[in-house]
1. If P(r) over Cα pairs in 10 Å bins from 0, in percent, for residues 338-425 alone is calculated from each of P, Q, which structure is the one that comes out at 17, 37, 27, 15, 4, 0?
2. Taking 11.9 as the value of mean count of other Cβ atoms within 10 Å over residues 242-249 derived from one of the structures shown (P, Q), identify that structure.
3. Given a computed value of 20.4, 62 for Rg and Dmax of the Cα atoms in Å, which structure among P, Q does it belong to?
4. P, Q: which one has helix-only ellipticity at 222 nm (-39500 (n - 2.57) for each DSSP H run of 4 or more, over all residues; to 500), as calculated, at -17000?
5. Who wins on relative contact order in percent (Cα under 8 Å, 6 or more apart) among P, Q, i.e. which is largest?
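Rule-based calculations on the coordinates, nothing more; no lab input. Everything numeric here is computed off the predicted structure, so don't read it as measured data. Cβ atoms are built from the backbone, for glycine too; each structure is taken alone.
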Structure P
Amino acid sequence: MRFDNHISPQDLQPAIDRFWAISGQKINDLNQNYDSAQGSPVFTVKGKYTTRGWTEWTQGFQYGSEILQYDASDDVSFLEMGKKNTIDKMAPHVTHFGVHDHGFNNVSTYGNLLRLMNEGRIAENLWERNFYEMALKASGAVQARRWTTLPNGGYVYSFNGPHSLFADTIRSLRALAVSHQLGHSFMHENDAEVSLLTRLIQHAKATADYSVYYGEGRDAYDIRGRTAHESIFNLNDGNFRCPNSQQGFSPFTTWTRGLAWIMVGSAEQLEFLQTIDDSEFESEGGRIAVEGFLVKMARASCDFFIKHSAADGIPYWDTGAPNLHKLGTDYLDRPADPFNEFEPVDSSAAAIGAQGLIRLGCYLNDQDSAVGERYMQAGLTVLKTLLEEPYLSTDPSHQGLILHSVYHRPNGWDHIPDGQSVPCGESSMWGDYHARELALLVDRIANDKTYLKFFL
């Protein structure tokens, strides 16, 4: 990636304003024309949202987008839309024991509504507050129950089963964090009380230890910042067995959306942990140790993203994809080409990863302003690219907001348009949501408003 130190959040304000105007049109189109009976919208095919999922993991992004649109625009119609859809349709996600996606679905909906009330952006209403808080308390406990114990900790296991740790899940730690802040805990057999904060920290540590590489000789492919989508464990003794990948090219290459989840998940947990008293870290080795492994993970993954993305900040879908060499040895030295013949880009990884870069930059700014600014500029570079064509979807007949997202390249689920040889031109619900979250974060920074955070 190429970037300088001359982009300010204020420089992007006109493009962000245009983005929100387009976003509102897309949300209204989806709300009015999508048939929810077919399931949650996942990605577009020929510009229309359709469903194709392993689980209903994108519904919270759909309704969360409505709430973010209100946040950015003050248009009450989007608030009412988001409230109604959350109340009518999100309850099954609160008690869904079969997934690792509670931070995606429930913090994006109930969590955003509670945040707006805490910020004074929507009227205080005790019944509503209690409703949102109860949903978030339950969601955190349900997520924490999905637990595999390791000799020195454990992790929230993926929908593949107890042997499986996903890179994605570090962002579902949001659910545990908010539930803990609300004074909740997970009650186990015989009324044993389990700390949600402890499980949050232990899952983050497992991710740092097994999902991220640091160039320290772990294996023959140990490159600093590289990540594995899935880590496999022997449930008989808790030993790590091997890396794996569900949606990337291989266990020994980096699927860039998994990388991006780790970037933003580790950075926002560093922000959250600033609200926790030092005494609560004692059982996990103390604050310095916990923040130390999170900073190491965040910086390694963000540095890898910067090094392995194209000049404009857009990554290809996997940094080891087999046909990247056909793009030429200099393919990272020029802007990404979403219409190339060999490998797709993934704009959703860019939208997710950029937020991680900016949050890490803000976190590190007080410690080392030059280091913090480097990550900030990288994140703003990505956002600047996403706010313009060919990534911003300006065609009102296309229901997606951010183009050139990829869902599952190995399974061949992504639409390939006529005349193209790789997927391009389509959007995803997670890519659109995270572009909105990213734009709102920078919008608030630009206007010196309350810093956007998921926690209380």
Structure Q
Amino acid sequence: MNIYLTSLLFLIPIFLLLRRTRKTSKRIPPGSLGIPLIGQSLGFLRALHTNTAEKWLEDRIRKYGPVSKLSILGKPTVFIYGQAANKFVFHSDSSILANQQPEPFAKIMGDRSLLELSGPDHKRIREAIVLFLKPESLKKFVGKMDEQVRKHIEIYWKGKQTVTVLPMMKIMTFNIICSLLFGLEQGKQRDQFLSSFEEMLKGLWALPINLPFTQYNRGLRESVRARDLVKELVQEKRVLLEKNGASPHQDLIAFLLSMHDEDGKQVLTEKEIVQNVVLGLLGGYETSAITITFIIRQLANEPTVCAAVLQEQQEIAKSKASGESLTWEDLNKMKYTWRVVMEVMRIFPPVFGAFRTTLTDIEFDGYLIPKGWQIFWAAPMTHMDSSIFPEPSKFNPNRFEKQASVPPHCLVPFGGGPRMCPGNELARIETLITIHHLVTQYEWKLCADNHFSRDPMPHPTQGLPIKVWPRELA
């Protein structure tokens, strides 16, 4: 199809929507939708990449207030900010506010993933996944994760003078989540998954406005390949379960395949299992790797904090026999370390923000948001609000010493409400285990500057190279 005709067909709905907006109400949020198709997308993406996105949004807030309209990814969008805004996004009924992502993301992730579903279907699938990932279920995997972290450190850290942290952490978290979700250990099949998922992630962030679509189209192709790989695993696991060759509780795929309702019908379809296992892998391994990377970065920058973490972890290590795995009870003793993790996620949230889509005309803070518009929220805007967190730029884990002092809907690295990340407990376990083994075995210092950029997840300069050496035993 001629490119000019394609552009015209795309622009007509936007012009009609703009016309409808002018006629509907003067209570539409202030701001501008900008140039059709482009809108403010380029400016926002540039701000993300140069690590000035918070300032970019702060400028909007100063100009328009906490509610303003703009256009991102060719779609009219309303940016909302603050504690009440977060609560509105996380707790609004799915009949009025859907979790539909921009079309490029949706194409890669699939139409039956939790990112796209609302209402009963979302509840059914999420409850099934949460049942596997709840703390009571994950307790039995602590020893296995401990073993994988030890093995990773033995291979990638022992005897090394320098380590580039982010790629190493991505390998480790990918292996852990492959084992937990797929029952898949290292080997050729796991390497195929890693290759496909890396290309999928690149495609997710290569938005279609960045012509000529090369990276996005590659990501789209790899998403099909990744789902095919998972589908093969699902079918293999189904056969094993039928022959009693696999336990229903050994990994997420086996667990979901084994779930049936009171009529004997499988709770999730094969398509739903495939797409949500892919989503779990994409959502779980990179976000956890980034969080652990920034913890390592911060411990290098904050020697007092590092010393306090080390003291807590050494107390736990002293209670263990040589080679003995950490337990669930050990993790629950890591209270200060977890406060450090929370403070890292406050200042460097792996996910900057997300979108919702209005299914009907709705009101927020006195403004009308028309049906079909996007709503955009951003975690750093409450994380770095001085009225919520005093001296927000200062790294202070003790601000979380009393959990009740943190207002609800303000610290949202995992989201909130019915759509809170179901893997938050898994992330806690693998993060605490990793920090325990690293701080008790090694010391390190940064080899590069402290800069980082977002694309859109935060990435330290050069992947955070560090100089490492074994810690001397006290």
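1. Value 17, 37, 27, 15, 4, 0 for P(r) over Cα pairs in 10 Å bins from 0, in percent, for residues 338-425 alone corresponds to P out of P, Q.
2. Q
3. P
4. The correct label is Q.
5. Greatest value across P, Q: structure Q.
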